[in-house]
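Where a number appears in this text, it was derived from the coordinates with a stated rule and is not lab data. Since the structure is predicted, the reported quantities are computational estimates derived from the model, not experimental observations. Cβ atoms are built from the backbone, for glycine too; each structure is taken alone.
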Structure I
Amino acid sequence: MTDLKGRDLLEPSDFSEAELSSIFDLADEIIADPGAYTAKGKGKLLAALFFEPSTRTRLSFESAMLRLGGEVVGFSEAGSSSAAKGESIADTIRTVACYADLIVMRHPKEGSALVGAATSDVPVINAGDGGHHHPTQTLTDMLTIRRRKGKLDGLKIGLCGDLKFGRTVHSLIRAMRSYEGTEFCLISPEELRAPGFVIRDILSSSARYTETANMEEVLPQLDVLYMTRVQKERFFNEEDYIRLKDTYILTPGRMEKANSGMIVMHPLPRVNEISTEVDADPRAVYFEQAKNGMYARMALIMKLLGL
């Protein structure tokens, strides 16, 4: 068994392909027999520190720990912590590490998880740091792709929408670039193109990529379509947000142009970018993806705690 005990997860490249596979294998085992894992975390405490709002990530981590038989403490907004009094991230994490066996943190500032991990005596998991990375969403996404497509290599992945600020996109690209035969199709308006550090990630690997503003012309070629919302909270100018927010809307009509094996993913929440009529399409897996998030995080918790 691959040993990840005591490790931090700050960005997707922190784990090798073999280490990621061990997490996915364990998640598959949990999905197959969840009852066998209900006491694995007994006596362990997870601290969930969310300085930024979250629904799926926070609740899936809490559900994961509780389903393993452990306990959860923490807060769901910065205003209910000593951050409101001016306490630094480093001091918050160092203090919480005195009480918990594992820390999960989300923060609006890029690099915040790295700062926190540097002062922690227990493993730290990055649950999203600004527009930088969201590695546990990437575990969720990769588990879903592997379960649906049966593999992680040789796939053409379309990433559509907000590629500039979308940390889920940045993380998925960083993780998937190392798999043989990966090709990315980056679909966005000019203003929301993937930033330079993401393109450099791709260029540093054997993966290939193309960029386009036209979703419909590439749909027939894709194995995976990863939709994202245009994130209002990342914009400084509301006029720009309003102008760009409905650039891409996936409808049943557009789904007719996609191949029969393509799956549609979304990290959620969605706004208008996927019509609710698409939910009935068997290729739409975003709610299955959300459920897989709990199992992926159960497996990750077990690995980091050596359970």
Structure II
Amino acid sequence: MTTQQITGGGRQAFRLSALWQATPYSLVFLLFFLVPLALILMVSFWEFNEYEMIPAFTLHSYFSIFEGCSSLNDYGDVCVTLKTYWSTVRISLVVWFVTLILGFCIAYFLAFCVRSSSTQTLLFVLCTVPFWTSNVIRMISWIPLLGRNGLVNQNLMNLGLVDKPVEWLLFSEFSVVLAFVHLYTMFMIVPIFNSMMRIDRSLIEAAYDTGASAWQTLWNVIIPLSRTGIIIGSIFVITIVMGDFVTIGVMGGQQIASVGKIIQVQTSFLQFPLAAANAVILLMVVLMIIWGLTRLVDIRKEL
């Protein structure tokens, strides 16, 4: 037996071993991701009435979603569906921007301003403290602070800054964005911090040696080398916020429209094909956003 045959047999055995190792993960991915997506796509083309779903290929659900969206209404506004999707995207972009600024600043402080690795670890663990409780508890904790008779309004009135309670602190887009930032900033901190810790410190020293200022070093060295973490964190935050309906329902007081909330209401009324069609459209919007973000950096090469 030649050396080439032995090498070829070893490679084949390695491929078979890798295939067997990947099989459990592939089955989990198939059963819990691809199959549910296929079922949602299939149901979105079904017909339905007040009592049952009827297996049949129809575009009725999609036409119903965008009914009346071909022109402006009597008040000069777009249809409810487009307004709802725009509201969802707008809130997601605001949350993304705020979490990006906070996440980048915190990650920068941990990576470059804290010299001791033990202190770094301690501060990083402190950032995870909010995750030790459930999302619902963290959301509800804002209500005694932001309510009409809450701590914030009482202090503002005691200081004479306002004459009456500020109404928009709770059950508004402000409270929704605040809750999202509180819940999901950690998803931005972790990947950015990971990217910053992998930056060669000699590059930063070289930038300072060539006369670059702190802002020039940040803009031309640190931010480009942290780009992978920024993109990954952005994908996490945007995809989670786009599909969230619990936070919007609780902190928005059932007054803020979102696609996730519409899907939840439609499923509660057993309008599953309509909810599935909305889920498919939302998925396509999220995939387009992810596609746009991944065009900025090849994540597979830089991980």
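Observations on the model:
- Comparison of I, II by mean count of other Cβ atoms within 10 Å over residues 134-141 - largest value held by: I
- Value -0.55, -0.78, -0.84, calculated as log10 I(q)/I(0) by the Debye sum over Cα atoms at q = 0.17, 0.26, 0.28 Å⁻¹, for residues 126-165 alone, assigned to which of I, II: II
- Cα Rg over 2.2 N^0.38 Å, for residues 30-173 alone from the coordinates reads 1.64; which among I, II: II
- Identity of the structure behind 0.55 (criterion: FRET efficiency 1/(1 + (r/R0)^6) of positions 206 and 286 (r between Cβ atoms, R0 = 30 Å, to 0.05), calculated), options I, II: I
- Test item: Rg and Dmax of the Cα atoms in Å calculated as 24.9, 93, pick one of I, II: II
- Identity of the structure behind 1.8 (criterion: distance in nm of label points 7 Å out along Cα→Cβ at positions 62 and 278, calculated), options I, II: II
- Among I, II, structure where relative contact order in percent (Cα under 8 Å, 6 or more apart) as derived comes to 20: I
- Test item: helix-only ellipticity at 222 nm (-39500 (n - 2.57) for each DSSP H run of 4 or more, over all residues; to 500) calculated as -20000, pick one of I, II: II
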